[in-house]
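Any read-out appearing in this document is the output of simple, stated calculations on the displayed coordinates, not a laboratory observation. Please read these numbers as outputs of a predicted model, since none were measured by experiment. Cβ atoms are built from the backbone, for glycine too; each structure is taken alone.
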Structure I
Amino acid sequence: MTMQAPPNPIIPGTSRMTPNPHPAYEPRRAWLTAVLLFLFVLVNSMDKMVVGLLAAPMMNELGLTPTQFGLVGSSFFWLFAISGVLGGFLANRTPASRLLVCMALAWSVCQIPLALSSSLAVLIVSRVALGFMEGPALPVAVHACYKWFPDSKRNLPVAVLTQGGGWGIIAAAFLIPAVSAHWGWRANFYVLAGLGVAWALLWLALGREGRVDEAPAAAPQVRATAQARVPYRLLLSDATVLGCFLLRLAAYWGLALCLTWIPAYLQRGLGFDHAVSGQLLALIVGANLPLTLAIAWFSERLLARGVASRVARGWVSAGMLVLAGTFFVLMLWPGTSPVVRVGMLVLGCLCAPAIYSLGPAMLAEVVPSSQRGAVLAIDASVSSLAGVLAPLITGLLVQNVAGARGFELGLALCGVVMLAGGLVGLLVVNPGRSRRRLAAHAAAAPDDGLAPAAAS
């Protein structure tokens, strides 16, 4: 008696003759992975914030001048972008699960010298090392998440994952002062080291490598797409890829100001006291979290109804950035009260971050999965340039223009960057067109020396 092949898996809501191109998609396991990666990004965010929140006690005890402390703070980003790109290419060749655990443990090791030493050189070297190890964190986490979710379901889990950054800021704002009050400022670095180790153990117990990209024999066309390869010169010159890079860089300009100059603007520019300005910053970050999830959900619903990704992802993210830029530019409007300016500031900060979840999803649409880790890392590294430029340029404006006007000129410049980025994004971002264009080159593309190794 001959054995019959098992029937193809069926997509829910379709006829029984429709094979499921993603039978490796396991919703419960996939969402567990998304939650674990949310915690990974949360720990990563707290690592970034800790030195800024410990500025006063560190400067007082170690006798650091503002210039020296600024050197410690900025040293985190010296190798951040470089390591992000290197880590992305490594993610093409190495299982993401392995990279995640290694990064978390390395973060923990880098925290210990900060707790033990009073040497400026040791502090700087430790922060440089920490920045180098954290550079690939977000793109590798997104790459790992995409291995569990098919394209049509990627918006929401990545929105959840990136929420870890906001919740990390909130958690650090409460936890770090409390730890300092009870055990001293050095204890915070031991706590963060422990959190890194705890996350690594949690991932080793519960985390796994996703297999959605590795379509089974039931859907060879999906597997062929996943394994296709395109020369990087074509990927990095594609209009959609470059448009996503620009959208994220423009949005990151606003995030950099939120973390550096907006608290000072609220206090020195608008006259709010330290407590109120802290509450307003928490309002900005806290309100941003549910809105980002709502936008990702809305975009995913549009995709489910058959709306093209150019609209559901590209126009939504670019349109939100245009809206954010408009609010920032309007802060120069004469005669507006401090309350109205705060309102425009909050609205501008709320609208910009949609690209953080929708941008990687668009890149994943057009980039073969075998090259996705590198392109996501390049995307994050390009945007980090705004983290260097925005605080510096705004600082020059604040220094040379008296009162609140200097801050507002810096915010208006941010608005111009967002408007320009959003308008260009509306015109050039088209994942469907880019996917077709790049697919036409995949089969016959010459080797550019960056091919990924065979899967582990």
Structure II
Amino acid sequence: MTRLPLPTEQWLGRAMESWLPGRRWFAGKGRAFSPPRIVHRVTFPHPGGDPGSDGSAAAWRAELLVVRVHHTQVEAPDHYLVPIGTRTVLPAHLGPYLIARHGDCAVYDALADPEIARRMALDLLTGRIGHPQLTVRGGGPGTALPAAGTARLLPGEQSNTSLVVDETVLVKVFRRLRTGENPESELLRLLTTAGAAGVPELLATLDGPLAGGRATYAVAQRYLPDAAGGWDLALADAEVVARTDGATAGGLAAEARRMGRTVAGVHRALADAAPRTRLTGQDLRETGAGMRGRLAAAARAVPRVADLAPRIAAAYQALEHTAGGVPAQRLHGDLHLGQMLRTAAGWSVIDFEGEPDRTLTERRRLQPVAKDVAGVLRSFDYAAHHLLLLQQAPGGRAGPDTRRILHEWTTRSQRAFCAGYAEAAGSDPRDHRDLLRAYLMDKAVYELLYEIGNRPRWAAIPLRALEHLARDPSALPGR
């Protein structure tokens, strides 16, 4: 077996300084930060890999790094989980995942390596993690854990990285860590134990050290093969409607109704499995204060938002004066079309970790179901206007009526979702207009802040929504 040199933590910190800013999940884009520090380093068992067919050993070593990044003028540091691999010879398919070269060895993102990913997944699924700092917990009573064979990296980096094992298990590795249990682990465990429909079954979780406490490093859940994403289905449907100049109504409304029933079912299961309450006037004032804080940040970044701010703030004030005590419970917290999958059995809700930029305390807060509903309604609008943005680009084919046609498509989809939700929940989210309007505006503000930092060209989409909602107080989907 080849003996691989062990990089020092100082060397790894320097390597992370140039590599981290290029990751989609790195939260500090455009902000200065001090040199990263390796605060936890766990050598994964099985150094050298599995013996090959010729009796030789695969020349790799895997480690889990927790990297602390302290941004200037920001009080609390960020922590990132970076599994790394080390090889003497880096195969060509792993070239894009190179972090840095250490002498004659390549140090790279280990999750892209099928051999290492397979070994990590196997140890997680069987509970044989083999390191005192790491803890594996099973998903629910009597959960059967499959044996890991093949592992592949899902394309497209988000706030986490996902692997598919044997086409039956999804292992999600959380990149940006917070001390405490990740809501994805917590809520999926509750829903799996309750036997809830419309969510993937939780199989296992991996916890590890972080800043004097513990954090969720990864979760394993049932993979939904041959599933179609709600966002992709919506884009495809909207494109058909636009291409036919509205002669075809599209088929998404029927699916949106089913989607609404599924979301209501998940909300009902969470209400039964987790605490719930009624928000007092003080609770609503605190909620409104948080919304105004995000609005102020958006107004500083976009002058047009500053012009709209008084009318948007008026919607938040109406929320604060909602009478009668507003029911609140645990939610998904970041629900949109990209978090919903259509399978042969129906719709499933995925990705329960909540908005990654918010603290775990914020993500666990009991909130009205209007927050999740607003996220889905905004997502229909987002799909339509994303398509419009593409069609208005040079070479696009947007006609003079395209905006009207896509607005009608959005309204049909939103109405169908709310109707399906009402069928399953027994109450229609549109009945609480002040509540829903405030959450719709807050979601658009959140989207705008995100797009400014990540996809500036897309910022026009939430900005247009804010203009529409501020201009027309009744701008909600009708019945």
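Here are a few things to note about the model shown:
- For 24 (relative contact order in percent (Cα under 8 Å, 6 or more apart), calculated) the corresponding structure among I, II: I
- Structures compared: I, II; top value of percent of Cα pairs over 40 Å apart, i.e. the largest, recorded for II.
- Computing distance in nm of label points 7 Å out along Cα→Cβ at positions 162 and 282 across structures I, II gives 4.1 for structure II.
- semi-axes √(5λ) of the Cα gyration tensor in Å, for residues 178-369 alone from the coordinates reads 37, 27, 15; which among I, II: I
- Which of I, II yields -13500 [helix-only ellipticity at 222 nm (-39500 (n - 2.57) for each DSSP H run of 4 or more, over all residues; to 500), calculated]: II
- Origin of the derived value 0.65 (FRET efficiency 1/(1 + (r/R0)^6) of positions 154 and 362 (r between Cβ atoms, R0 = 30 Å, to 0.05); candidates I, II): II
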